[in-house]
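Derivation of every value follows stated rules applied to the coordinates shown; laboratory data play no part. Quick caveat, the model's predicted, so the values are computed rather than measured. Cβ atoms are built from the backbone, for glycine too; each structure is taken alone.
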Structure P
Amino acid sequence: MTDDDKKLKNEAENEDITFETELDSDNAKDPVEMIKTLKEKLKISQKERQEYLEGWQRTKADFVNAKKHEEEERGEFVKFSKRELIKELLPTLDSFHTAFGNKEAWEKVDLNWRMGVQYIYSQLLGALEKHGITLIDPKVGEPFDPAKHASISTVPTANKAEDHTVQAVVQKGYALHGKILEPARVKIYEYRE
């Protein structure tokens, strides 16, 4: 203990402790009244303390919720930040699909060259799938789904079971993390008697 600390301790021990009394209009107050007044002040202080504590707890909970919400939004932003780049790559995939779809011309190409092109296509598709791209490739006869398909034309049919089903796939579609980037373009059957 330092000399200053010892000096302060000695001064505190030598001081007489006195309680100040609140004076009322008669310049004196009954000790019982004073205790009642102090108890009321204590209740008010405890109530205020509880209100402050609850307010602080609400504020802390709001902050935690806001932080969690911000992290979720940041995650969504990161997930979809590559959207424009991916949209620019989609015509390349469409070109591959067009090339593969022309069976007659595709079969005339040298086998080794075709295998190389198919390998490049699978690499590109694999890289895009790693980043959340899924191919929407409807099958003929599948029911038309306006959430995933875009009808470019209708083909009349006499078979009622074929009504509003896919007749042909004109262009495959793409989704990014479940959200449609490009719907598949299809022709659909339309029942007519």
Structure Q
Amino acid sequence: MSALRLDPKECAVLVIDAQERLFSVMPELAGSDLLRAGNALLEGAYLLGAVAIATEQYPEKLGGTLTPIAEKLDSLNAPRIPKLDFSACREGAFINALAKTERRSVIVLGMETHICVFQTVRDLCIRGYNVHVPIDGVASRRDDHRQTGLELCRAAGAVITTAETILFDWTVRAGSETFKRVSKLIK
């Protein structure tokens, strides 16, 4: 897949399994990066017209979505879809929710990079979606697993990027009121 310019009105932000119990075992830096990037991308989605969807892996055991992320998802009226399969694409409710958005570009963030993120990214690429994975928006318990997950996502056809790159791709140009609002999200 090529790195085509991202139009927020053609994008869905997919938050995979950003859940309390899973988050508690992430390295501190990766966790704080994921929160910062996730909040910025979801706020940017709200400002610029992207949609969002979230999944929760086995929520009875791993808990609900992290509160700061959940609040942003609520502001976007984003569905939260429970799942047991590692790939969200194996969950009919997710596939239906994504199809309903009519978006062909998907920004994927969440946990864990080498398991649920990778398997979902691979399946989205197989289905012909333009998939972007921000390196600061994904986490695994071990950094070598995170790095491997990112390499696997790239090999599957995803564009490996950053949250800031996506936000400024959505914004297009400096000097506007939109640029000023988006710039505040990454500080």
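Upon calculation of FRET efficiency 1/(1 + (r/R0)^6) of positions 61 and 149 (r between Cβ atoms, R0 = 41 Å, to 0.05) from the atomic coordinates, which of the structures P, Q produces 1.00?
Q
For which of P, Q does helix-only ellipticity at 222 nm (-39500 (n - 2.57) for each DSSP H run of 4 or more, over all residues; to 500), calculated from the coordinates, equal -19500?
P
Which of the displayed structures (P, Q) returns the greatest value of relative contact order in percent (Cα under 8 Å, 6 or more apart) on calculation?
Going through P, Q one by one, relative contact order in percent (Cα under 8 Å, 6 or more apart) is largest in Q.
Out of P, Q, which structure matches 83, 28, 9 when semi-axes √(5λ) of the Cα gyration tensor in Å is calculated?
Of the options listed, only P reproduces it.
Quick check on the output: 3.4 is distance in nm of label points 7 Å out along Cα→Cβ at positions 117 and 173, derived from one of P, Q. Which one produced it?
It must be structure Q, since only it matches.
Comparing mean count of other Cβ atoms within 10 Å over residues 53-60 across P, Q, which structure shows the greatest value?
Q
Here distance in nm of label points 7 Å out along Cα→Cβ at positions 29 and 157 was calculated and came to 3.3; which of the structures P, Q was it taken from?
Going label by label, the one that fits is Q.
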